[in-house]
Structure 1
């Protein structure tokens, strides 16, 4: 068994009403120690009626999580699908609804995602002394292709996966005339990009626009759907653990990495707010030092608003092209 999470750390009685009785589906929930696992635990251990644990490749960790939740008395079930394969995603639809008692989920956490192994965006590989020009050209070509393949997978997983999951479950909610809430997991790197992960930064920026796009397309059915996006700082997971002691990576944002259970409690506090307060919102999780206490941190939410300004260009408005 690979399950290592501290189960009891995900019980949050003060925020239990945020999850109680809900049918919850979480994408990218299979990886042990990951953010998705934390979402599944805080759903199941705080009264969710059912919890769909989605995974693609992490089937061993995913099943271990399902078994742990079942041992805790939770109606949890596994869902294996590739969120970038739309036929694969559609095929799980009936199964999920059956597992949830004949109704679609009423809380969907879109969390699936990857990141690049890291490369200098816009820069060619460094020169190698004495390397022939032809070899240099071949190496640069392979560097170019490998890096963009890496980014493409990141973009496909986050953007296509979130778009498809939204389309599927919003459609089911409208069909069943059942309210649904979507939570989109983004990153603070969407608005404050870090180096070496261009696909990750771009895909997390795109995620922030999903609530508005969804509401516009739903039209008169928009009242059935509420949604908001989350921008997380560095959280200790399998993807970030190697940087946990490297302050050059995360130090510009926070004193230390958050543990998944700490993130989960902050998430529950936000989810517990009235839906009309969070609907269509973008929320950034902040980690601040506590004055006079080196061992403590304060974790708070901020709401982010984009203020779009459109300014006329004198040279164009004074001489418009007329057709």
Structure 2
């Protein structure tokens, strides 16, 4: 998205937030009835659901009082997501909160009337999910990431921590709607940084050990996991463990990986995104049309470094990186 589109989207969002509909208080006589559609498990995303609940509380909706939530977690079984979406579509809900591209696509296929609130979806315009950020149209709104825009920054940060020459295995989720374009965008970035990239496609989490073996056979000495797809986030514990077992530095798009022992990450705060999604829920419950609410993009990204992991790997993190970090885990 160019600067002009960004400004228009932010202005439109401000106008929507200032509208009488947005400011209206929820009716205490009517409980909000919403659904959550997630491809992963609740255990993997409990902190994100908690952020959503905190945001809903700020909107005046409290579960057990005036808020009823229909939770549908597919536990990593992607084929169950459309089934759950169709189930939610029959419930006459005030809104359905989706957490990724697959869940958003499933919800859109299931209903053209129930408002769909995206918590964090990559390039929804390019994917054809919405017409534009400023005026999404249809029944979808919420939050979009800027993963494609920050890919150069992600790779630059990683490059500054790697011994040279470096061969980086780039992990893509098989079947992803957005990873093919991200892979193409990384080519010129890697050339400018004198990095060799190797593409590693992963169809399921069960394929991770074999994928790591392919990376090792290709002489990769570093790993880069493309952001904005649910499978890697859902399998972050296994990914971090495999990277540690093979003593490979890895870079991720969310701090959740680094909190588990990953080396570095750069990306939006998913907790913040889920909390902000609650404001969209509040607006549509009060009567706003989803298609009239501008889609918001993150304005701040967090850079996280795990120094303990760096020491274990024998990597010296330059001071120039440490001073840029928003959080350092020691």
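Key figures for this structure:
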{"read-out": "Ranking 1, 2 by relative contact order in percent (Cα under 8 Å, 6 or more apart), the structure that comes out highest", "value": "2"}
{"read-out": "Distance in nm of label points 7 Å out along Cα→Cβ at positions 159 and 175 - structure with the largest value, from 1, 2", "value": "2"}
{"read-out": "Value 22.5, calculated as mean count of other Cβ atoms within 10 Å over residues 111-118, assigned to which of 1, 2", "value": "2"}
{"read-out": "Origin of the derived value 20.5 (Kirkwood radius over Cα pairs in Å; candidates 1, 2)", "value": "2"}
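Coordinate-derived values only; no laboratory data. A quick note: this is a predicted structure, and the numbers were derived from the prediction, not measured. Cβ atoms are built from the backbone, for glycine too; each structure is taken alone.
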